[in-house]
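Below you'll find the structures, each written out as C-alpha cells.
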Structure I
Amino acid sequence: MNEREYLTQEKFDEFKKELEYLKHEKRTEIAKSLEYAKSLGDLSENAEYHEARDAQARVEDRINYLEILLKSATIVSAHDTSRIVVGTKVDLERESDKQKKSFTFVGSEEADAASGKISVRSPLGVAALGKAKGESFSFQTPSGSMTYRVLDIQ
C-alpha cells in the first residue's frame, strides 16, 4: 500500500475496532481451535487443524493490512466547499441526459457506488477533484466519454 489512503473519522474508528477485535478476540478463538485440532491426533490428515491454520493466516493477513492502513491513513474532515476534495459531497449533472446525481468523494477503502460513495481514484473521482461549482469536466469510460457539470459542493 504505497499510495495515501483517505478515511473519514468514522471509517478509521471502524477499522480500529475491527483490528482490536481481530488481535484480542479472534486470535484467542483461533488458538483454541488449533489446540483442539492438535488434540485430535495425526495433523497430516486433520481437516480441523488445516482449517484453523487457514483461518489463522487470513486473520494475520487482515491484521497486518489494517495496521499498515491505519498508520498511513489521512483522516478527512472539515473542508473548503469551493472545490471538490476528498470527503466532499457534490451534486453533479450528467450533460448527456441532464440527470442530477449526488456523490461523496471518498478514499478507495470507503467506496460504495450503491450508496453514492465514489473513490477519488475512480475515473469520475480523478476527473472531479479540484473542480469548482459551475465547472464541467469529462473522463473516459468503457462506453465512451462522459461529461458532468458541478451543480453544488457541500
Structure II
Amino acid sequence: MKVEIRHSKREDIDYVRAIYSGKDAVAGTLQLPFVAEHVWEQRLEKPSPGVYSLVAEFEGKVVGHIALCVNQNQRRSHSANIGMAVLDAFSGKGIGTALLAAVIDMADNWPNIARLELTVFSDNSRAKKLYERSGFVVEGEAKSFAYRGGVFVDALYMARVR
C-alpha cells in the first residue's frame, strides 16, 4: 500500500472530520462524535503555536491524521505530545505506523524534540503495541481517565525519550 504523508491543508477538513467521527476514533481518542466543521477548520487552518498537523493520503483520499504539539512552556520546549487516528476502514493496514514514523522523524530531526508523550486507553492493545514498537514505554496509569460509552476507562501515559 503506497501511502503519502504530508502536511494537512484546508481541503482535508472533511476527510479529517470523517476520520475522527469514526466509531474506532471516537472510542480511541478524547474526541466527541459529531464535531462541528468549524472546529476542524480552526485546528487545520489556524493551529496553535507549535502544532504540526500531518495526514496520510492513499489514492487521493486522506485516511489518517496525526498532530505533534510542541510544549510551549519554555522549560518543557524539548517535549511534545502526539495524538492520531486512522479512518476505521484502514485500521491495521500500516497507516498509523507510517504516520507515527513521520512524526518521530520530524520531532527528532527538526524541532529537536527529545521527549514525545502520548496518552492511550488501557484497553487499546493495538495502539499500545504500535507505540511500544516505536520506542514508547509506559510511564504511568490514570484510573478512570475518561468517560466512554457510559463507563469510566483507564489510560496509560507513554513516552519516548531520545
Structure III
Amino acid sequence: MAKASPSTPSIDIGIDAKARKQISDGLSHLLADTYTLYLKTHAFHWNVEGPMFNTLHLMFMTQYTELWAALDLIAERIRSLGFPAPGTYTEFAKLASIEETVGVPEAMEMVRLLVKGHEAVARTARGVFPTAEKASDESTADLLTQRLQVHEKTAWMLRSLLS
C-alpha cells in the first residue's frame, strides 16, 4: 500500500489505522465475492434455457443489476477507509470464496449454484462484522447489514424454486 504523500492529509475518522486496514481487507473479500457472484449471475442470465427461461432470465437480470450497484458501494467504503479497492480478475480470484462455474449448467443447477453463491457472500459479509463492531465502524456495519438482507433474501427466493 502506498503511503500518504506530504500533501495528502492523514485519515482521522475515529477508527485507528490498524482497524481500518482489517475492515478494508474484509471488505475486499466481500467485493471479490460480490464481483464473482455478479459475473456468474450475468453469465447464467445470458445462457439459461428451458421451460423456465423467461422467469429465470428476468430474475437473474434483476439480481446481477443489484450486485453491480453493490460493487460500487463496497469499493467506495474501502476507499473511504483509506485503502485501494481491488479491481482485477487476479486480485478477485485470490480473494473470492466463490468458485467459477465452467461451462453452462442446466437451469436448476444454475439456481443451486446461485443459492450457494449468495450464502457464501452472506458468510463473508458476516465475517467482517466483529472487526467493524469492535472499531465502532457503524458505516461499515450498516453496509454489511444491507448486504446480508439482500443475500439472505435472494438465497431464500432461489431455494424456493428448488422445492
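Rule-based calculations on the coordinates, nothing more; no lab input. This one's a predicted model, so the numbers in the text were calculated from it and none came from an experiment. Cβ atoms are built from the backbone, for glycine too; each structure is taken alone.
Quick notes on this one:
- Among I, II, III, structure where Kirkwood radius over Cα pairs in Å as derived comes to 16.6: III
- Computing helix-only ellipticity at 222 nm (-39500 (n - 2.57) for each DSSP H run of 4 or more, over all residues; to 500) across structures I, II, III gives -25500 for structure III.
- If distance in nm of label points 7 Å out along Cα→Cβ at positions 54 and 110 is computed and equals 0.8, the structure in I, II, III: II
- For relative contact order in percent (Cα under 8 Å, 6 or more apart) computed as 20, the structure of I, II, III it came from: II
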